[in-house]
Structure I
Amino acid sequence: MTKDVNTQIQYVNRELSWINFNTRVLSQALDQRTPLLEQAKFSAIFSNNLDEFFMVRVASLKSQVDAGITKKSEDGKTPQEQLKSIRSDLIPLLEKQQNHYEKHLKIQLSQENIYLLNYEQLNSPQKIWINNYFQTAVFPILTPLAVDPVHPFPFVSNLSLNVAAIIIDPETNQKQFARVKVPQKTMERFVYLPNHLSEVKAEPLHIAVPLEQIVAFNLEMLFPGMKIQDHHFFRVTRDADLELRDIEADDLMSALEQGLRKRRIGGEIVRLEVSNNMPKATLELLMEGMSVQEEDLYKVNGLLGLDDLSNLVNLQLPHLKNEPHQGITHNSLKSSQRGLLEDGSINEEEFKDIFSIMRQQDLLIHHPYDLFTTSIEEFINQAADDPLVMGIKMTLYRISKDSPIIAALIRASENGKQVMALVELKARFDEDNNIQWAKHLEQSGVHVVYGVIGLKTHTKVALVIRKEKEHLRSYFHIGTGNYNSKTSKLYTDLSLLSVNPEIGQDLVELFNYLTGFSKQQSFRRLLVAPVSLRKGIESLIHREIKHVKNGKSGHIKAKMNSLVDPNIINLLYKASNVGVKIDLIIRGMCCLYPGRKGLSENITVISIVGRFLEHSRIFWFANNGNPDVFLGSADWMKRNLNRRVEAVTPIDSKELKKQLEQILELYLNDNRDAWEMQNDGSFIQRQPEKETRCSQNQLIELWNQKESTNT
């Protein structure tokens, strides 16, 4: 790589790369091969992703602009220039989404007897029913707020959906503005009507109307004696990032609770969405009342807040969804399920506890194809009840609300074991849930800690200490995903279950680092951020470069969520220029340009966006025919390498290395859900010429074959 290459052609802008990823999410909704209700789900995911993007990333850029910061990003854009580019890229995407909803999704759903109607489309009996529903179920909880010299403009909370109404006093003919907040949190967005009121006679039949329209067309009840001139809808997005850097652990809980209360109300407005046909006078009043600038205004030609389309997936219409997927119990763990022993499905002679299985071999678990409940949960559950287990230590990042893992840790503590849980309170948008679990664990006798000051603990590790023949043995789990039974069915993740003594000792020291005053500077086998992970990854890349320079071959395959770190990108460019072949599978942000002459000719990048969220990280280095393979929780981003506690583990078993390489090859050969990154930073979806190769479906089929072979 030549030194005079301008940085603007070396790096893709991080924010625009994220928008490109969300474009691929939206494309799943627009793809007619996607089942109808799955189209609705992906459109909802697109909207939900965008809400978080504005609350965090756009809010951060706006804060920089307000503070007068003009420092340029890696691709040479100032914060103000990035905001302009974001808006420019988003407007056509929002138009595509609304066009799909109005002109495709709604029409195709109606052909399946699912009618998402506007209030005006209802017949007389339906309007009577809806108006009665409003009076009995909605009206009592509404609070209309007028705006006049006596009543200042009301505060509009984050992500709230609102009705802006112009009211006329018939006696004075004076116009007045009023705002009504739609009760989203306590009520469903789409209200379903009784089928017998419809002229359509079909079974099953689903007819629904948006809640905000029910409110808007019954405003007379809220303003008796007044005339309703018109109504329009608006939605506000506010800065929701929490500033919690370098807070002492003792103060972190209270600081977070205060911050969360602020988030629910919201910080500065970063986006105002309004109905496309809102009159200029109403729009100006809104913008003035909330101090919104033109660049933060988004006019939407359709329903606001399409994230609520996710509720449609709950309709019991399996022919409009992906075929349901049920994972299987890992073949090596079939005889170690205590539940099967308790219900008599297997006898005492057949049963082997999970610890005896782990002593025989390392286990690679692949979710959602391998069940989380019969692998990771079973491991923690058996540890909680095993009389030989002395202690359990875990990191908890995002936990499900009814977590069996939490129940197991509490039970372990009640059984007299030493139990430590590191609860990461700063897991964005899961802080409240984690605070409640932390309190619950502490009250149950579990020792709860909050990690290292100034670092977010993102690693997913569990350590079980068991006394065997007067010695202590370490059993452990290291994974790419959270200890969350719900997301384990939706995300692809990888886990290692092992008793490797060197890695076990590394984990003992890692937990000491997390809970005490240890300043551990090296580990035997683990690559740990912020201590050794960056140096370890860079040395592995340098080794491939050295092999090529010595006349040997060099090859890197890596799968992760995001590739953003400039130093790693530059090193990959250097490796490419000496002839190292590099195949990258990056689901989300990728700030590296592949396939550029003199820069990255030997680098390819694909993104897989399918029915499951790709969340696993695999790092494979050819090492001249003796490959080194790693898995862990870290992406190649500054935050993961410098500001988070991460653990990436080597895989020693030749069989497991082979399995991981086969998984990588399935992804690299995908021609259904794979998008190829072009040398200008854009993505083009692969199209099958003959045989369709969908990596996620192929993995489902492989696991189904395993199940049928073993039954």
Structure II
Amino acid sequence: MNRFNVRKVAVLGAGVMGAQIAAHLVNVKVPVVLFDLAAKDGPKNGVVTRAIDGLKKLKPSPLGVAEDAALIQAANYDEHLDLLAGCDLVIEAIAERMDWKLDLYRRIAPALAPHAIVASNTSGLSITALSEALPEAVKPRFCGIHFFNPPRYMALVELIATPTSRPEVLDQLETFVTSTVGKSVVRAKDTPNFIANRVGIAGLLATLIEAEKFGLTVDVVDDLTGKKLGRASSGTFRTLDVVGLDTIVHVIKTMQDNLKDDPFYPTYGTPAVLSALIGKGALGQKTGAGFYKKAGRDILRLDPASGEYVAGGGKAEPIIDRMLKKPPAERLKLLRESTHPQAQFLWSILRDGFHYAAVHLESIADNARDVDFAMRWGFGTSMGPFELWQEAGWQQVAQWVREDIDAGKALSRAPLPEWVFDGRTGVHTPEGSWSPSRRAYVPRSALPVYARQHFPEAVAGAGVVPALKSGTELFRNDEVRVWTLDGRVVIASITAKLHLISPTVAEGLQKALDLAEAGFDGMVIWSPDDVFSAGANLEALLPVFMKHGAKGIAPEMKKFQDFVLRLRYAQVPVISAIRGIALGGGCELAVYSTRRVAAMESYMGLVEVGVGLIPGAGGLTYIARRAAEMAGAANANADILKFATDGFTSAAMAKVGTSAIESRKLGYLLDSDVIVAHKDELLFVAIEQAKSMAASGWRPRWPTCAMAASSARTTSTSRP
């Protein structure tokens, strides 16, 4: 497949989603034009410029650094449609009104580039119906593209084809969205609300129904349905507040209007409590009140019976906490058999989720993996419904669900599909995931872009070998695994909790570098989770400190200082592959490497002052050296203090970069370092960097003192 070169993107609609999609495109260095209606008063681009200004105030920030908002080009439909001719991708993200979208398509069609892909960011409208407003020449290049809010942080993008969409167009778009934009793609069928919102909103409605049935308050429900259940920490009602109750009701209405034949249709009614809140203008977080309301320092919860806000803070019962810590099979059995209302509530919502996903799998998705990934990436669950069902024992859980359906306890009388009971042990296997429409297990996509992901996220049951058990092991101790995938680059993976740096870790990294310098092209420091290193393991040094004081730990500090200097002058390129947090000693480890490859969501900083310490492994020396380098680059006579002030101030305030882009601004990443949009491409890019540096004749740095000594010798021998 030829590469589809996206030189510029147009985003149509400067509302919440459109503006934030534009912001994230800027984050990944894609030029973008943001369109909206011409303002009735003042400058015609006023609608867009206000939206761009608003991006700087949003929390969490949609921008890597706020000043990059200036890179978004403002435009309006009255004056600037000619700009569409220079755009390779056009993303429509206006309000969820079919008539408005169709009118806009008719308006822009004559201005589109003949090769441009056009995609609608609708959250649930029919993509096929939308395509009808486009000329025949454009229809093959039209599809749905559904980002999740907030676009910078949510991994999921659903792509939806129409009957006239060319397959290669979807492949090209998936490649761009994956590797350049950094998103995780699921192909959805053109059904109302697609996959994630269809299953997720049905689950939210089921949760409201079951919570009322078992008499649970909103705060208790949120505690039960948050991290303890392997879901987003905001739980259920707080999630509704964050998303916006009016937005939720709109998505529910899409289901009400388009799914009248659905066996779960009676559950799609707008809950009375939601209607009452919206009637009062309480739309959630954006209006200051919804299911929760902040009063001074207190967070009050809604009492639906009275409509008033009362003191919150309700939690799950300890016995339920203990149940939720058990393995899946035991956990579900305990919840189902318990008479405790909280346990019965949890079993009910899990059963409802299994039931709904199985009944609708064939109509909404190609296979079970797509449903599980959609829920992971779009709703923040640790496992999708089919994964949990399979892990808990497929046939046993299926029997329990069938018994509840027969007893009238489920939300629908619809039976489970026949394939559920065909003797299977699950829907995920090493050969692929079950597709009811194909009657086969479907492997993952073979698009070339996925060759860049050495260890892509996998569903439970897929039989994937974990990264830390892959490759050829070269050395291992209790806290570091040293291994290689290709025999050319050494990979050092810290396995300690939070990848804290202890003497054992330092020993393992030393061994990795010994091996790399002895016969490899380079070395990569990488671990397969969202922590590069949270810093030094102070607890490991505490016994020595308590017995001997600062003098006791000085030798260990000296060893790590010597190691980071060895990294700086290593005989092979050493690449730190950073994802997530790189703090304190972790940041020092990264900055002394030859080069850094960082995922977009990387958070770097010298934070030792927060625990009453100063950076002890060369962090401050690094700041001073960088200041000298920047001063020298600016002017031979420049004042180094001017360049050092910002760096030392950041360390003194324990300031952390809130993205890889800001970490570059703070000086922890250099312009020569690489920022990777997709986290699963990090190891691939790091290995390729090491190999390409070695292949291009890279040579290690010379220590400054050696250079000075060499200069002195030259001067001495040249004297007459």
Structure III
Amino acid sequence: MRTLPALAIGLMLSTTAVPVVAEAAQCTRGWSGSVQYSRSQANSSSKTVERVSRKGTDTTNWSMTYEYAAQVAVRPAPEPELSLGRANISLSSISTETTAAKDQHICPHTQTARTMSGNFVTKSETRANGSGLEAGVDISMDSDGTYRVGVLLPEMKGTVSGSNSASYSGQCTPKKGVNQSIPDTPTTIDAVRFSSSGEDRALPNDLDRLNGSHSVTYSGVTETLRWNLRRCGGDLRLIDVKFEDMRFPTWDAWQDIVEQKGTVDGNIVRITAVVANDGPEEKSATVKFRDTYKGDKWDSARPDGLLEELSVNVPAGEQREVTFKWDSSGYAWFDDGRPRLIQRIKAEVEDAGKKVDDMTRNLKVAPKPLVLVHGLWSNWRAWESWQNILTTTHSYDWKAFPVGEKAQHGRMRTGEEMGNFDPTNTIAQNAVELGQYVKHAQQDRNAWHVDLVAHSMGGLISRRYIHASMPSYPDGKPQVAHLVMLGTPNMGSRCADMISAPLETAGQSMDALRELRPSVVEQFNAVHTERKGVEFSVLAGNPLPAICYMYADNDGVVTVPSATWQITDVEQQGVLHTSMTGTEGFASFVKPRVAIGPKKAAESVKLSALASPLNALASGLDAAEGGRTDAASVKPDFSQIVKLAPGQTLKVAIPVRDARDFGMTFVAATKVSATLSDDKGAVVGTNLTGKPEASQIFRSLLVDRPVAKATWTLTLQNADEVERQVVLSTWSRPS
């Protein structure tokens, strides 16, 4: 067994404080407050040596951990300028040595070589706890305000215990293992001296308050001293202000918030102020928690805002905690949309209506995770640039979670890419995958609430998740704070009619495509009416006049009426369907709805509580979509499914009837080009690879003039290295 290294000896402390000259401070009382000391150590080693027989090895692994922590309550001593300390100390040290021995030996009765092994484990554990132990405290200050803080922690009684075990295998004669326990044995823990460097300097305008820390690391050992001290400040004082949030997914599982990590917008934060009474009698104190802007670059002139006011009685010579729960919703942002990187919380203590002490702590609040939900014939890469967008908009603490990026946490199947006609999940199945990914985002960020941004069909998947599966929490706020939809076909798309119909006839139905047909979405809307307090917003694109027998303004897939449906918060932009996930869509539409400050967040919570379910009867496409008054499926004039070999060019005869116009919609990979010629050989429309129109989900050719009955020609060319399938349909309005 290895011997634990002795406790490190810090800088030697003087037994009396160095007086502070009168010019620096007039106070001659000792200090009060708290000092924390900790010492951590972790060592390990591993070695393998050859056995004496030269037929085997011994491998030894050793590890040791050592944790020493002391909390010292500091009080003024009767003598001027001196202080007394009482310490609560805990120590835990564990040393473990494991040896694995292997050897080759020939057993006499078999004359065959055998591998024999033995495993040996030795464990030693030292523990000690002390409460109310008298401790030395030394705080000395020079005339220029530099000071040193040191502690002398006393010897302490503890116990040492341990165990030994051995196990064997492969021996010629079986050997029984051994397990032994070493009973507790008294031991003495050495005294500890440690002090700061003496280079800290008090604020010139507040020489009677000291806050700081000092840390030293050497040979795997880290010693740290933290202090919060005050003198001549009255009987009541603040010892500490600390923050906790709940460890997802267990409600009320409170944990300390690590300063560097912070918490997440929407989490409930438990804020605790520790109040001490240094006086001879019990005191009644008022504690006020404030949202303070002092020190902020832009808003330092803004007055503090009151978050909570509480009362507490503190007995003489004791301390009490004052706690309240604070909703962090909106505190990752200012109300004008600027990122709020640090939230400053100030606690004030009042004695008989007069402020006697205050303390400010910084709390980092990161924005809610943004879960990104792709649509039809797409995958997580549609959002690949968004993490960089979020980082530059706020900070690296704003995280994007595109569904499917880490497939082990959930992967939706909606066709993966254009031109892929393999089977897909249903909306309901994809909503299950979305729910798993939302949970992954929450666990990764320890966030109780998220925002969803959904493109196209992703909005219907998100609506399904919210209606059917979204959990509720005791804070009364929905798990999903905001669903932002980009070009979602909330009443379906007749493009799905045009392409799904021939696939279904051929027995190649795709659930993801079929479920976008207006008649199917009408059934979906009749069931999925619950919003559960989630705020809905939708962006509708309107740059195109007609597509897929839809004559309302549209984005190439979805008309404005279908996207906006019953949603109150809507906006129209001249943006194509496949361009909505770009930077412009984020900046102009998404960010203003998710980057909201405390005022807007509070208003959203109130409005969501009043939000009524969606109207199950208000569904179906109306006359605004081109002469149809119901959601009945639209049948193509003509449809066909063709396959193109790599490099193949194919001509397809297209029948045309007498009509006011003529349109063709087809779905194919981007490496497929299409050229449409009339019966006289004149080119009337093209959709070519390498052009922007080839990147659209539903590729379209429109002849916006009267046409006569004839047979036209569609020339398809596959520039890809693999076989590609093309599904096409035509449509027109009768003369």
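Values in this text are rule-based calculations from the coordinates and carry no lab data. These numbers come from a predicted model, not from an experiment.
When helix-only ellipticity at 222 nm (-39500 (n - 2.57) for each DSSP H run of 4 or more, over all residues; to 500) is computed across structures I, II, III, the figure -3500 traces back to III. If you line up I, II, III by volume of the Cα convex hull per residue in Å³, for residues 273-312 alone, the top spot, with the largest value, goes to III.
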